[in-house]
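Following this line, the structures themselves.
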Structure P
Amino acid sequence: MSNNTQEVTRRLSAAEKCAWLRLIRSERVGPITFYKLLEQFGSVEAALTALPDLAKSGGAKRFRLCSKADAEAELEKIEAAGASLIARGEPDYPPLLAHIEDAPPVLFIKGHPHLLKKKAIGMVGTRNASINGHRIAASFAKGFGEAGFLVSSGMARGIDTSSHEGALATGTVAVLAGGVDIVYPKENQNLYEQICETGVVISEMPVGTVPQARHFPRRNRIISGAARGIVVIEAAKRSGSLITARMALEQNREVFAVPGSPLDPRAKGTNELIRQGAHLADSGEEIIQILNEQFMSPLTEPEPFEIKQQNKDQPNQVEITSAWSDVQKILNTSPVSVDEIIRRCHMSPAVVSWILLEIELAGRLERHPGNQVSIISDIEI
């Protein structure tokens with residue numbers, strides 16, 4: 001994302017939302033690729049037109065472009081589920097989430113989207129929480145809500161559940177790993193209905209999607225990305241909550257950890273976070289004070305991507321052809337920064353970006369945080 005762009009906050013038309021959905025649903029187009037395509041072509045419609053030829057140039061024998069009919073059918077399912085679609089750049093999109101590198105281009109929402117404009121704090125922790133863990137989560141969440149924060153969590157059993165329950169009266173957001181219409185775990189059906197009534201439920205997954213293990217890290221980046229800080233309450237050494245904490249640090253968010261007994265396995269992860277420099281969180285009031293100070297200063301991150309409506313000049317085909325072999329020599333299975341590729345092959349960013357898009361849409365390239373890329377193992381280019 002460019003440092004020189006400004007956020008566009010306008011509501012997209014129904015036709016534009018359909019086009020956005022088509023692009024993100026097309027084969028091998030993830031969030032980062034979505035924005036790279038917009039940077040390259042200036043509009044979603046132009047990117048959709050270019051996709052098949054890009055994939056073919058990268059060596060793909062076939063490429064599945066999401067059809068208008070398929071996108072319209074999904075939009076009908078969204079409406080039937082009582083949900084709505086918001087795109088990045090629209091007024092209801094969570095403002096801090098729009099700053100992260102791999103922000104979801106579209107989110108699906110049930111409940112009250114205006115709550116997403118509030119300053120948010122994320123709360124995560126173990127599913128197998130202690131009685132004290134439940135009490136701390138509910139108490140902290142209640143205090144955060146009364147202080148004007150929107151409490152964000154993942155609606156899992158344990159700490160997530162207690163965090164949502166503590167903030168029900170003031171508003172809470174449940175970030176789901178499956179579709180916004182799928183309650184998981186089933187025991188939280190009543191909680192889900194309460195959140196839909198007084199809070200908001202969001203997800204980037206299609207409606208009807210049953211959550212799977214690979215979906216949870218993607219969900220966790222939304223919990224941390226939409227908040228200015230993350231509070232971890234009880235987490236074992238290999239807990240998914242520690243992944244959320246790591247993502248929060250990568251996103252320039254504050255991380256708070258509640259200390260626990262060294263004899264309790266559920267405190268191993270939180271105690272380790274404190275040793276590594278996380279804020280020791282023994283008081284909700286202290287967390288509120290720190291975050292309020294943070295909200296007084298802007299995030300030191302690139303501004304959100306600008307949605308432009310004109311096509312950019314495309315790189316010269318002769319330059320692209322001549323640069324292909326140089327780019328191939330630099331790429332390998334270990335991540336390398338795109339800036340390094342540009343420096344080493346002595347080509348313009350536009351040419352390198354074009355070649356990487358071709359390779360990626362052919363299914364041969366993987367993108368990593370920090371604008372890094374690698375060749376997918378066992379694939380030759």
Structure Q
Amino acid sequence: MNKTYIISFIILTLVLSGCSLGLQEMSREKYPCSKPVSITAQSGAIPYTISLGFASVPKDLSKVEWLVEKGTNQLYSTIQTGGTFGVTTSSIIINYAGKLNITAKITTTCGDTASIKTTYDYLLIDPNTMVNVTGGSFSMGSNTGNADEQPVHSVTVNSFSISKYEVTVAEFRRFVEATNYVTEAEKSGGGSYALFNGTWQYKSGVNWHYNAVGTLRNATEDRHPVIHVSWNDAVAYCTWLSSKTGKTYRLPTEAEWEYAARGGINSKGYTYSGSNNIDEVAWYSSNSSMATHEVGLKKANELGIYDMSGNVWEWCSDWYTNTYYGSSPSNNPTGASSSSYRVLRSGCWYCGVQDSQVANRDDGTPDRRAADIGFRVVLVP
């Protein structure tokens with residue numbers, strides 16, 4: 001083989017190699033390994049879960065390592081090596097709802113790795129915690145109760161849904177964590193009433209983190225009704241819940257509250273919500289040990305709603321006057337046009353038997369907070 005041929009062969013080989021490398025570079029430039037740029041997260045169809053995925057899923061993924069954390073607590077992790085690279089987390093404890101940190105560590109078929117992070121404000125709305133109340137008519141008030149419960153008058157309310165339980169400490173915590181909301185008891189110069197050494201006293205520094213006797217709650221009381229919250233605080237919670245879910249949540253009207261407490265269209269005419277035996281359905285002065293109790297431990301009423309007699313007083317949306325029943329509209333009444341007080345219903349852990357009756361009424365200024373006051377919510381159809 002002459003030198004000219006050898007040189008020509010070497011040159012041709014180099015040219016072809018260069019072309020091959022050029023084609024590879026062109027191919028990589030035209031078809032690079034791609035990766036997702038953002039995580040999608042939303043509440044799962046199954047309560048207590050979150051669905052995780054990507055806005056778009058490229059074909060070049062080979063592995064995704066998911067991690068969900070709340071502060072220093074690792075709540076969920078898994079590794080995917082195929083499929084759509086989207087997952088539904090296993091059950092996440094209700095206490096960990098709120099702002100969660102989510103990380104997806106991805107590996108592409110090119111061997112590249114990257115981590116994508118997001119913060120998801122997780123809100124658990126368990127459909128089983130709302131009770132549908134079919135609208136209807138009932139006799140509101142009592143001829144044997146206090147003067148503000150008279151006269152008994154016929155009222156008709158539309159259908160609505162009401163929370164099965166009073167809003168709990170854990171649920172209220174999610175709201176505060178999501179919004180950094182400061183309750184009226186926490187504001188400068190704030191505080192609340194609690195039962196200190198058997199005597200009601202107003203103390204600065206006491207707020208929704210505290211129990212009935214003014215000491216800090218622990219995690220075992222997360223399912224107790226939240227207390228030391230004002231009417232204004234309760235309305236703020238409803239506003240947040242509405243914005244978060246796209247549905248309309250609010251405090252019940254007094255008429256809706258009494259209709260639901262009486263059992264709606266299933267009412268059996270009980271004196272207390274669900275029974276004529278107060279001990280079956282209510283935490284009150286004779287059985288409460290002077291403390292709130294976990295929601296739902298007593299017997300439910302005819303509609304499956306708990307603690308509408310006793311445990312804590314519950315805010316209603318209405319302005320209160322003691323003569324309102326004499327001029328109340330018959331259809332969907334919403335309370336007096338103005339007043340200095342809002343309506344409270346239910347009785348409480350400190351109350352006697354009369355306060356726990358379904359027709360009993362009480363009131364408080366919109367900024368009042370105390371160890372015996374909480375609330376529940378209504379969902380408008």
Structure R
Amino acid sequence: MSNEVRQIMLEYADRSGLALAAQSPIRYLWTDAHAVCNFLSLYQTSGDAQFRHLAIDLINQVHHVLGKHRADDTRRGWISGLSAIDGEQHPTAGGLRIGKTLNERGVNEAFDDHLEWDRDGQYFHYLTKWMHALSRAALVLDEPHYCRWAEELAQAAHTGFTTVDPFGGRKYLCWKMSIDLSRPLVLSAGMHDPLDGYITYNEILQCAERFPSAGMPSDLHKEITETEAMMEAQRWQTTDPLGIGGLLFDGCRTLQLAVMGRHCRTITLELLKAARESMTAFARHFDPEISADRRLAFRELGLAIGLHAVTRMQHMVDINSTPNIAGLRREFEALGKYAPLATTIESFWREPGNQRSRSWLDHRDINSVMLATSLLPDEFLSLNGIS
């Protein structure tokens with residue numbers, strides 16, 4: 001299976017302009033966050049330095065492409081506004097673009113719900129995925145500057161996306177911001193964004209503790225406090241398979257943080273209950289026989305990745321002293337009946353015929369990279385080498 005992942009990722013490197021050092025590489029933040037973790041997994045399992053170099057090259061290319069203004073924009077340089085020299089030292093200080101095909105909506109341009117999906121800007125939940133990838137790179141490659149960049153990205157993202165509800169006065173994270181984080185493009189709140197932020201900020205601090213001599217400020221306590229407040233009275237249930245997978249991924253991270261002694265809010269059981277209720281609703285309507293053209297591979301593969309996280313969590317509970325063990329095991333047992341669905345989803349999308357479908361080809365990069373993550377999820381699901 002690792003050979004298949006190897007082939008998928010090398011083809012992706014060629015196709016997206018990474019390995020060939022293309023003049024106009026295709027960078028997309030969500031896909032590339034998964035790709036960094038995949039390259040790290042391949043490096044860890046094979047010892048092949050090629051994948052170490054690919055992970056490093058991809059991080060650098062993402063920062064130099066998505067950390068700077070678009071070629072079709074009148075603005076130039078780092079989106080943070082830093083000088084060329086300072087931007088090299090702090091490439092995430094202004095956030096990172098999504099990597100959409102169209103430029104962001106102009107200040108005086110009317111909102112178009114259909115077009116907005118193809119317009120650039122910044123998504124908070126994409127930024128947290130990149131923070132996670134940088135944290136993994138810092139630990140696997142023993143390079144503390146990646147952790148520093150993750151922290152600087154967290155601070156920029158939190159400041160940029162935090163919005164005050166004019167009616168209730170509560171702070172929340174808006175869904176989409178402009179490329180330079182100066183104005184909201186979509187004011188609605190992301191359902192799981194505060195959750196992702198809270199967990200990822202704690203992950204970064206845990207990462208920073210591994211590098212005590214690196215001189216990092218390691219101060220995300222304000223951000224952690226604010227996102228924790230945003231989570232109050234929030235319901236996590238969803239029928240979106242990618243969202244369910246995200247709940248399981250977040251549950252896996254909170255459990256690892258607890259095992260490592262990170263004193264953050266213990267919400268693993270809460271997340272597993274929400275995921276189990278969500279899976280029950282999703283399973284009622286999921287038809288594994290429906291044609292590929294009527295499905296979205298990356299959303300289903302997000303669920304498959306999350307189901308692999310359940311197995312990892314079960315193992316952690318078995319070998320570590322974990323709070324609420326009885327409750328966690330009950331949820332694992334309930335979620336366990338859905339575990340075969342991960343293989344069902346992977347097998348479907350590994351079929352050459354299904355990979356020739358329009359739905360696969362229209363999203364080929366994100367589909368193939370997330371398939372690789374599902375087949376080899378080691379580094380994506382890990383925080384600090386805990387298994």
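Readers should treat all values here as calculations from the given coordinates under stated rules, not as data from a laboratory. Treat the numbers as computed from the prediction; the structure is a model and nothing was measured. Cβ atoms are built from the backbone, for glycine too; each structure is taken alone.
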| task | Work out Kirkwood radius over Cα pairs in Å, for residues 76-235 alone for each of structures P, Q, R, then name the structure with the largest result. | result | Q
| note | Computing FRET efficiency 1/(1 + (r/R0)^6) of positions 116 and 196 (r between Cβ atoms, R0 = 25 Å, to 0.05) for each of P, Q, R, the value 0.95 comes from structure P
| said: Going by distance in nm of label points 7 Å out along Cα→Cβ at positions 108 and 372, which of structures P, Q, R comes out largest? | reply: Q
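Out of P, Q, R, choose the structure whose coordinates give helix-only ellipticity at 222 nm (-39500 (n - 2.57) for each DSSP H run of 4 or more, over all residues; to 500) equal to -13000 when calculated.
Working: P: -13000; Q: -5500; R: -18500.
Corresponding structure: P.
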| field | Which entry (P, Q, R) yields the derived value 38, 24, 19 for semi-axes √(5λ) of the Cα gyration tensor in Å | value | P
